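Chemist: In structure tokens below, several structures.
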Structure 1
Amino acid sequence: MIGLILGPFISDWMDWQVTTGTMDSAVQNAVITYRADLCAKRAQADPGLTPDTLKNWTSRRELAEKWAVLPGENKVDSDVVSECSALLQS
């Protein structure tokens, strides 16, 4: 009986529980990372890509904005663009 009452408190204190907020954040981060990687690969295959494009922050960002939008989407996710731009820099 005591374990039923104290168990959740102890497991929460020891970080053995995954809260909904933590899970949602982890999933969102995974989606951003996946989409940014996809964006970077698509941008690197762009026929108009030059080495100078990747050196300039503004050009890199514009290239990332161009390729961050997936088919069927209307707007760009700024987190994906930022991550994609960072991947293009390295």
Structure 2
Amino acid sequence: MPSFGALRETQCPRCGRAVDLPFGMLCGECRAQVRRRARRLARRWALGVVLAFGVWVLIKVPDEPMARIVAGSAALFTWALVYTIVYRAATLWLS
């Protein structure tokens, strides 16, 4: 006798295909599509935020080399942070 957590043939909630997944889970193709869309959205948001940050750096940060190095590393960290946050939020929202 299978337990309640066992795989049963159900429908994908997104595309309606019959698949062997736990109830409420997306099929492989739908998961891949959600991840692709989330990556694209995260890249665009991260790029926009980093460009705005770069403009702010050009205006506010002095022309000293160490200040530019710190600002550049902060821009890379900002890109990674925004990308991660938007990717995770979009994955949850789109699925």
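Chemist: Given a value of 4.7 for distance in nm of label points 7 Å out along Cα→Cβ at positions 10 and 74, point me to the structure among 1, 2 it was derived from. Don't skip to the end; give the middle numbers.
Modeler: On the way: 1: 5.3; 2: 4.7.
Checking each candidate, the match is 2.
Chemist: For structures 1, 2, calculate distance in nm of label points 7 Å out along Cα→Cβ at positions 26 and 66 and state which one comes out highest. Before the final figure, lay out each step's value.
Modeler: Values: 1: 3.7; 2: 4.7.
Largest one: structure 2.
Chemist: Same structure, new question: With relative contact order in percent (Cα under 8 Å, 6 or more apart) derived from the coordinates and found to be 31, which of 1, 2 does the value describe? Before the final figure, lay out the partial values.
Modeler: Working: 1: 31; 2: 28.
Derived from 1, not from the others.
Chemist: Also: Which structure, out of 1, 2, was mean projected area of the Cα convex hull in nm² derived from, given a value of 8.4?
Modeler: Working: 1: 8.4; 2: 7.9.
Among 1, 2, the structure yielding 8.4 for mean projected area of the Cα convex hull in nm² is 1.
FYI, it's all coordinate maths here, none of it is from the lab. None of the values given here were measured: they were computed from a predicted structure. Cβ atoms are built from the backbone, for glycine too; each structure is taken alone.
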